[in-house]
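Any read-out appearing in this document is the output of simple, stated calculations on the displayed coordinates, not a laboratory observation. Quick caveat, the model's predicted, so the values are computed rather than measured. Cβ atoms are built from the backbone, for glycine too; each structure is taken alone.
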Structure P
Amino acid sequence: MAIKLTSGGGMLNRTQKQIFRALMAKPSTFWQLIREQDGHLAHFTQVMEEMLARGLARYEGSHIYLTDKGKKLAQDQGISPLEPLACPTCDGKTVTLQGRFSRVLEEFKEIARQRPPAIAEFDQGYVDTMSTVARVAIMYQRGDLENQDILLIGDDDLTSIAIALTGMARHITVLEVDDRLVEFIDLQARKKGWTNLSVHRYDVRHPLPREFQGQYDTFLIDPVETLPGIRLFLSRCALSLRGKGSAGYFGLTHLEASRDKWYFIQRLILEMNFVITDIIHNFQEYELEREGFVSKNYPLVQRAFGPLPVPDTNWYTSNFFRLEAVGKPRVPEQENIPTGREFYFDDEAYATLP
């Protein structure tokens, strides 16, 4: 269903206003514009298609411009050009990588260059090295790193290695479905002599082995964003924790998770006996393939308004959540665990291959 832009006294919705103010500030590519709004991709593409069809915006080369008609509508709505206000030092992450973490970043970059390439089979897409180490810095800042037993379910970003490089954690356990990453992480641990890092092959769709239940202080995941998928990831992690005061971290986009989906997820978190203590907007930046993203015809490419240029920026970001258990975590019963691609893909998954 088309998104209706106001034609008179009606108000623009949130996504529309964010797009208008970004384009009032400067022309943008399709990919740059995604980062200036916080709607999900299905909604964003509908809004842009309607703006172009109504003559409110136009393509010129690889950039999108507001037309005179679009500028007048924005002014009538009281919208002013977007002013950049993110902290220029931390880029909105709330931490800077100083001291020990500066060294960790440099060592981590060298290791990360050698990792296996991301593959669509497991919905992989790596965050940049700065985001990975910043995750660990946040864990340190919040007291969830030093002398802690830490569990990661899925680790294509190699956060376990960044944690190990700090020398702070008591033990780090990785449960990973991709044999290539299991072998890579294990090899790095043996090279470095890390006896406190262990990695095991595990598919989250299987029950959590008893040896990993109730053994951890902190978990970290970057889960799939289908509702059955994120429910399953959070349930496995809840079962792994020791109890009250344990903490968890995960990434969640707004690009493939609408606010309706966020509502379901946040309600689930509360029902599981967690509170959300932190959400850092656009904390993680993903280094997705560029030419390949267009040529492989992801849903975003199929449903966008005409042929898209190759991405010119790391346009895919996610928000970083911290949870804390206020009592013994409650693990909900699992319902109809998907076994095929539906585990990774739903109607909002515009940057995931079906």
Structure Q
Amino acid sequence: MNPETAESPFIRACRRLPVPHTPVWYMRQAGRSLPEYRAVRAEVPMLTACATPDLIVEITMQPVRRYGVDAAIFFSDIVVPLKAIGVDLDIQPGVGPVVADPIRDAAAVAALRDLSPGDVPYVTEAIGALTKELGSTPLIGFAGAPFTLASYLIEGGPSKNHDHTKAMMYGEPALWHALMDRLTEITLAYLRLQVDAGASAVQLFDSWVGAVAPDDYREFVLPYAGRIFAGLADLDVPRIHFGVGTGELLALLGEAGADVVGVDWRVPLDEAARRVGEGKALQGNLDPAVLFAPFEVVERRALDVLARGRAAEGHVFNLGHGVPPTTDPDQLARLTDLVHEASAR
């Protein structure tokens, strides 16, 4: 890691070290809320953009230029490694990832091959270019967690209830564990190659794992998240773990082995710190919907997040989920300045 990057407020906060101000970045900061993003993405399908190094670099840099955030996050999608190993899927506008042939049997699981750097040359090329352009600003690599990837693969697309996913988990546990094992190896390989290419931190997104009860998480999910974080330990980069609707799972997320636990907007950070336990930094957790309120409301709520975040051993300010597509970019610009100024030491 670049020594300047290692001393950045974001990396220091992740490592629970003193910082000059609370660092801030936003999930989905590079995306549809930015007019410059919509301009470069016009007529370019999502998966094409995710495989075009010049576009990846430009889109990743846009929020860094506009907002002055403390970290960039690599522009991509969690299904990119699945597409790269030959899964027949597409990202449909207004729907999300859609899988042509959902995985429901052992043969389909066995067909999921290993991921190698040669499958995603555009990722390593783009990260190399980004680290040069970003200088001392850290780049966050990321991947989808095995449960969330499994849900897309089993359901065939987004799902509210995850019926087929849970049916396999409960009714065919051997098949479930075989699928999770394959996805764990793919995810770990994908995260390691991002760090090898120059990413300064990684985030594991388990967007749908809030659908799982704690006992089921411990049996069916935790072993695989734990393997991923353990498999990254030798790389000496901060590891972030985030899921939505995970208030009842925060202690378990803390057990999985990440350095930073991301918290959605449903649990205040001081309570989250109690649930997660010692030895972790927290990330979050302003409700994204607050961005649509007048700025005096945004300010009041953000200051409350900062105050509660002091209960954590380290705090990275973020939203409790991604930036909504119709967000006014000026709100995020003002919010970034507010967090920096209000937390300056």
Output 18 (relative contact order in percent (Cα under 8 Å, 6 or more apart), calculated) maps, among P, Q, to structure P
For structures P, Q, calculate Cα Rg over 2.2 N^0.38 Å, for residues 42-161 alone and state which one comes out highest. P
Note: helix-only ellipticity at 222 nm (-39500 (n - 2.57) for each DSSP H run of 4 or more, over all residues; to 500) at -10500, derived from one of structures P, Q, originates from structure P
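Determine which structure produced the value 0.30 for FRET efficiency 1/(1 + (r/R0)^6) of positions 34 and 314 (r between Cβ atoms, R0 = 25 Å, to 0.05), calculated from the coordinates; the candidates are P, Q.
Values: P: 1.00; Q: 0.30.
Structure Q accounts for this read-out.
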Mean projected area of the Cα convex hull in nm² derived as 15.4 - corresponding label from P, Q: Q
